[in-house]
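K.L.:
Input: structures, listed below.
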Structure 1
């Protein structure tokens, strides 16, 4: 048994059909790209936030990007466990992510709204992949996705409260 070309699954028999593993890995790759893009955006905002809420937002953004950094590892490792390579370049992330980069330095309030939008985007991507994992009877992926949706929904809610007048 020789190695297959990069991008193709190894011979793995974990009770999930090859086509399903591939579809799940592709979905998780989109989730990884969204998560990494949101990580980068959150870290950027941590560095560049200013204004009366500086201290609060600086600390909150650090907590969020730290959590996202741990999440990218979990998502990438699940892709690998399914037998596929995890994407790991800015070029791949830009192609796969539903979250767009933010140029310049927005106001603190704009940063919060952009992060709400990003948290919600990651949740939507996770929810799409969940349907595939559920159909394929892939409980480990479904568990990972459930946890990610809970984190992103809660974080979006907490950020939204800062925008209330």
Structure 2
């Protein structure tokens, strides 16, 4: 029964989320944390952090983590299928008709408007996530360094993420002693 609930909930999340994993954060908070109490805010932020560092799509990885946490391997499979099914269905429909409509000015305008709205949602999610995740000067410094490296250099974003992870481990061990 929980597997079916996971599938349905993540199907709803998948069909209402545009713009990728970060745009999914407010919906996840409302549906998974507030309504279902399947995870805490800290757990969702941890899932996002790990999902950013692992191969694949953030939304899929987060769904898998939540599903696995609630119902083991089957829960992970059902949550993952739930979040990807809407995209598969929508992409299949779009692919079938895109050639006929892509050149229309109204379609181009709609896509530009959708892109702007998605950017706004992503920025709001990042700010909200930053307020929860960055709690001290150490976090602020890591965040700023990571941003500078990711935005202003051509190095892979994995490098600042791994570097911050290592520094976090070192710092954590230092506080335990």
Structure 3
């Protein structure tokens, strides 16, 4: 294949590439900046760059061509097809606020949240209908896990704890 020759880069262009390479949190963008830097600064060919960054030669050539045509903006990902997310940041905030409150304090006829109850409540409040699995996923992102309630048996008897221990001891062989 024919070698792709990049046009000479100014010090500002190389500095901008270096900044993207060193500071970007997007790994794909960092890798693409590295490809251009290796081609410009080291004069490497696509096959050798591909070995270093672990991409095939065609992919390296694609990014070199895009950089030559569009500059630094050409290294960014193009918008991906698909449906836009239904859940907004406002929805997520309201979801976390709702799950942290007791349902009865909000005038609801139950004491504990379930994922389905939360999904129904949020659909009523925000107009956004999502599945209970989606609610679980967004609660997980906020560090919240809904689990089955642990029921505790108790008694008003002041001797209850002592009696319960005695019962457990006598039940074990």
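K.L.:
Compare mean count of other Cβ atoms within 10 Å over residues 24-31 across structures 1, 2, 3 and report the one with the greatest value. Present the calculation step by step, with values, prior to reporting the outcome.
P.N.:
Values: 1: 23.1; 2: 19.4; 3: 13.0.
Result for mean count of other Cβ atoms within 10 Å over residues 24-31 over 1, 2, 3: largest is 1.
K.L.:
A further question on this structure: If you work out relative contact order in percent (Cα under 8 Å, 6 or more apart) for 1, 2, 3, which one comes out largest? Intermediate results must be reported in sequence, preceding the final value.
P.N.:
On the way: 1: 30; 2: 24; 3: 12.
Looking at the calculated values, the largest one is 1.
K.L.:
Of the structures labelled 1, 2, 3, which one yields -17000 when helix-only ellipticity at 222 nm (-39500 (n - 2.57) for each DSSP H run of 4 or more, over all residues; to 500) is computed from its coordinates? Write down the numbers at each step before the final one.
P.N.:
On the way: 1: -25000; 2: -28000; 3: -17000.
Only structure 3 yields this read-out.
K.L.:
Quick check: 61, 27, 20 is what I get for Cα extents along the principal axes in Å, calculated from one of 1, 2, 3. Which structure matches?
P.N.:
Working: 1: 61, 27, 20; 2: 64, 45, 26; 3: 88, 49, 29.
Derived from 1, not from the others.
Each reported figure results from applying straightforward, stated rules to the coordinates on display, with no laboratory input. It should be emphasised that the depicted structure is a prediction, and the values quoted were computed from it without experimental measurement. Cβ atoms are built from the backbone, for glycine too; each structure is taken alone.
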